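Please find the structures below.
Just so it is clear, none of the values below were taken in a lab; they were calculated from the coordinates. Being a predicted model, the structure only gives us computed values, none of them experimental. Cβ atoms are built from the backbone, for glycine too; each structure is taken alone.
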Structure P
Amino acid sequence: MTLDRLILTNFKNYTEADIVLCGNVNCFIGNNGAGKTNLLDAVYYLSFCKSYFNPVDSQNIRSGEDFFAVHGHYGDMVVSCIQKRGQAKQMRCNKKTYKTLMEHIGKVPLVMVSPGDQSLITGGSEGRRKFVDGVIAQTDRLYLEHLIQYNKALEQRNRLLKQMWEDRVWEEAMVIVWDEQLIKHGEYLYASRQRFIADFTPLFEEYYHSIAGEEEPGAIAYQRDERALDMQLSDSRQSDKYAQYTTCGPHKDDIVFSLNEEMSVKRFGSQGQQKSFALALKLAQFQYLNDRLGQKPILLLDDIFDKLDMMRVKQLIALVGSDRFGQVLLTDTQPGRVQVIFDELPQLEHRLFEVMKGEVHELGR
């Protein structure tokens, strides 16, 4: 999958932008706050119908304007995202509006790598579940449907528990109705996540080895309650009554990351180890999607060169610019750094763009 042209109107700090991209490495150079990351976020919108950074769509409309529009040309396919103030967001493919946003997920595979990815290691379990759900959903539409229905049933069950507590009543039969919905959808989530971890782990181990070295092998484990979901819900019904929310189920799962099969990366890993772990996760995500979809996702690298020496930066650019990967869009604050690397890798197709105060200009043309 290749994005040939990106057109923005009133998106974040951009009034207008029209950018023609190459099929390999595209580098956006500029100071912090110039709008480099906003360009990557616009591309992210075209894949996932939402921002990577700000979940409130209306806040991504340029100040003082009534709408934003993002258009992407992928060969013969044109994808558009349009958000007007006070109206529902519209996603279109070749000018045809989707009935639901879910219809578009997986059509334009993409992997985003940003400094915030380290929170996958250091943050709570919710972020790790979202990571797993997001990867599976791009390859399994049924999984996404089950996930949406599970979350709806979970919300209704929690609402019921809270309402019954406030009303000082307990009607177990009503709770069981929602339990049946959680079981119906939750067991599919369990099985899919287990298969995913089994398939994903070897890919992760390969990339982590190439980044960190063989002396500290990284490992991934899926942590869940091993009891059947109907048993979990039945056993916890009374505790849920007093807690006023659902205390068990797939929404409580976690993904455990470790070094040497026993040392927690979250608790004991250095910043360098955590950063390497997060990067390996994202590169493995790319490989997983490529293997299952039969097409290379677009790879977005947002300001990930910070605190890396020139040798590591060169190795990383050479890696993502190789035939193993497809189109790459990356940002950097130092024009000299990437220019030196591209001069040393003349065979690498690339384009350089300068970003200043919401304007984009291609360098060298």
Structure Q
Amino acid sequence: MLEKKYPVVEVDLKKLRQNIDEIVRRCKEKGIDVAGVVKGFNGISQTLKLYGELECSYIASSRLEHLENARELGLKGPFLAIRIPMQSEIPDLVRLADISLNSELSVIKTIDKESGRQKKRHGIILMADLGDLREGFWDKAEMLNVAVYIEKELKNVYLAGIGTNLGCYGSINATPDKMKELIAIAETIEEAIGRRLDIISGGGTTSFPLVVNNTMPERINHLRIGEGIALGRDLEDLWNLDMSFLNKDVFTLKAEIIEIKDKPSYPVGEIFVDCFGNRGHYEDRGIRKRAVLAVGKVDFALDSQLEPRLPGIQVLGSSSDHLILDIQDYEDGLAVGDILEFDLRYSTMVFLTNSKYIRIECRE
């Protein structure tokens, strides 16, 4: 068996625990339950245990494999499936998830039948598309009819609430007006079924700024938060929020230098395309000191989302298995065999933790 040391992603469980506590506390103060989303780091077993121990109202993922892992670890849930289900996975969905996001009546009917077969009662959150154009009902009259049908006709599923997703495909910002639009849909459904819904789920991490800014309308009582707990970097950098209460270095990539050479900064010869069929963009800065590290696009996909922790180091690009850095301006000097550390963003975190070539090391 390989004795593999690097590359490695280190996970600081103590800092992750602190982040979970901070996000959950701030949401609880506003009457909002948090579904802790674990898909961004692929449901690493040691992290799942934290989400099970702390005050997240649900452990949530788009991948049923993560929920299965959590159950095998003895975690009690409840478990929320946050990708609308495939017909082909309904038996596993009912077995593993207590509640799921949905937008197709035919699928909901299948869930109802399977829940009866498994002698379970499964919760349904109907998704409303408010303009981001991913999943959800665009026709709100159709959504109302489906809600009434679930309430009146189905026996083994129940209408737990409604939700929306913003800022994932269509880049639509989560605003108070969008939340009020969701609340209005919920109130129309409540009038039709004669009761209040348990859940009005206002989205994910992209909706958390409304909590921080104290602009979240009162009836929003549920958020599905992943990156905002694990990293919190987007909230600070893109929304200009003060996220100093969060640890930004829960996840660290460590990779080993395998070459250091002085080389031209501009490729020599006829430029065509790289190994992924893309035409690169290069700046001629003369001869520069460069380092090559043993990690590549196969592991992290987007090298632009890696942030070296040492000052003066610049990511130039990568191939399948190599990361190329400009280290000319790092004053202390580096040598082959040295280990460099990188901060991650959501994209690099999700790819790295899913790569079989990356070792995962959790520590307190």
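P, Q: which one has FRET efficiency 1/(1 + (r/R0)^6) of positions 51 and 259 (r between Cβ atoms, R0 = 41 Å, to 0.05), as calculated, at 0.80? Mind dumping the intermediate values first?
On the way: P: 0.80; Q: 0.55.
Checking each candidate, the match is P.
Tell me which structure, out of P, Q, gives 5.3 once distance in nm of label points 7 Å out along Cα→Cβ at positions 187 and 299 is calculated. Provide the component values of the computation, followed by the final result.
On the way: P: 4.0; Q: 5.3.
The structure behind it is Q.
When mean count of other Cβ atoms within 10 Å over residues 91-98 is computed for each of P, Q, which one produces 20.0? Could the numbers behind the result be given before it?
Details: P: 13.4; Q: 20.0.
It traces back to Q.
Matching task: -8500 is the computed value of helix-only ellipticity at 222 nm (-39500 (n - 2.57) for each DSSP H run of 4 or more, over all residues; to 500). Pick the structure from P, Q. Intermediate results must be reported in sequence, preceding the final value.
Numbers: P: -14500; Q: -8500.
Of the structures listed, the value fits Q.
Computing relative contact order in percent (Cα under 8 Å, 6 or more apart) gives 19 for which of P, Q? Kindly include the intermediate steps, with their values, before the conclusion.
Values: P: 26; Q: 19.
Checking each candidate, the match is Q.
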